[in-house]
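What follows are several structures.
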Structure I
Amino acid sequence: MAIVNITCENDADFYRQFAYQFQDGTPIDLTGSAMRMGIRHRATDAHEDLLLTTENGGIAIVDATHGKFTVRITQAQLERLQLGDYEHSLIRMFSGMHLRVWSGSLINNAGASR
């Protein structure tokens with residue numbers, strides 16, 4: 001499983017494209033998939049501080065056949081999110097399965113232009 005650590009500043013959107021692929025570089029087809037990324041201070045916390053999904057626009061599958069998708073956290077979301085360290089995981093939902101794509105940390109820093 002991959003580890004993806006994200007550092008953001010709360011004066012700008014975080015927007016990145018990713019390619020979901022096997023270790024040899026072969027793309028994993030995301031056709032028919034939905035994705036969910038929950039962000040919490042600690043993974044064991046009951047409260048989810050931020051939720052990004054393909055349904056709410058936080059995650060967009062932009063080229064399903066080639067496994068390409070984007071993750072976007074708006075500046076407004078980052079400004080509402082307390083500064084500090086968080087844990088997150090990205091889950092792919094497909095054919096009734098919930099498959100972990102990655103887990104990692106997210107750090108929300110203060111941005112000077114906010």
Structure II
Amino acid sequence: MKEGDVVLTPVPQADGAIKNRPAIILRELPPYKDLLVCGVSTQLHQQVKDFDELISPTDADFSASSLKSESLIRLGFLAVLPRSKIIGSIGSISAERHKRLLRTLSDYLVK
């Protein structure tokens with residue numbers, strides 16, 4: 001697994017249930033190589049303008065992501081997970097999209 005991969009991982013839901021959901025690896029963190037991930041959702045109405053990012057079937061990297069439908073990459077839904085919590089990699093986003101996500105998050109954090 002590497003940065004930019006779309007992975008499956010157990011995610012707690014609002015009702016307390018835990019479901020396997022897609023997430024994107026943003027960064028590997030020192031010293032234990034834990035992973036900073038952001039959630040992916042098909043709940044497009046949750047989009048935060050100029051923060052979250054849509055990935056659509058018309059996007060060049062959509063096929064490589066292995067996502068099933070248009071989805072929202074939620075930079076506001078972050079988690080740090082040990083590698084052991086990742087079920088596996090299902091695809092990846094483009095290097096350009098990965099960099100753009102990191103830039104958006106970084107810009108927000110330094111405001």
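Side notes on the structure shown:
- For semi-axes √(5λ) of the Cα gyration tensor in Å computed as 25, 15, 13, the structure of I, II it came from: I
- Origin of the derived value 4.0 (distance in nm of label points 7 Å out along Cα→Cβ at positions 12 and 60; candidates I, II): II
- Each of structures I, II was scored by relative contact order in percent (Cα under 8 Å, 6 or more apart); the highest score is held by I.
- Top of I, II by distance in nm of label points 7 Å out along Cα→Cβ at positions 20 and 84, largest first: I
- Of the structures I, II, the one that -5000 was derived from, the read-out being helix-only ellipticity at 222 nm (-39500 (n - 2.57) for each DSSP H run of 4 or more, over all residues; to 500): II
- Structures I, II were shown, and distance in nm of label points 7 Å out along Cα→Cβ at positions 44 and 68 at 1.7 was computed from II.
- Look at distance in nm of label points 7 Å out along Cα→Cβ at positions 76 and 100 for each of I, II: the largest one is in I.
Where a number appears in this text, it was derived from the coordinates with a stated rule and is not lab data. Just so we're clear, the structure is a prediction, and the values are computed from it rather than from any experiment. Cβ atoms are built from the backbone, for glycine too; each structure is taken alone.
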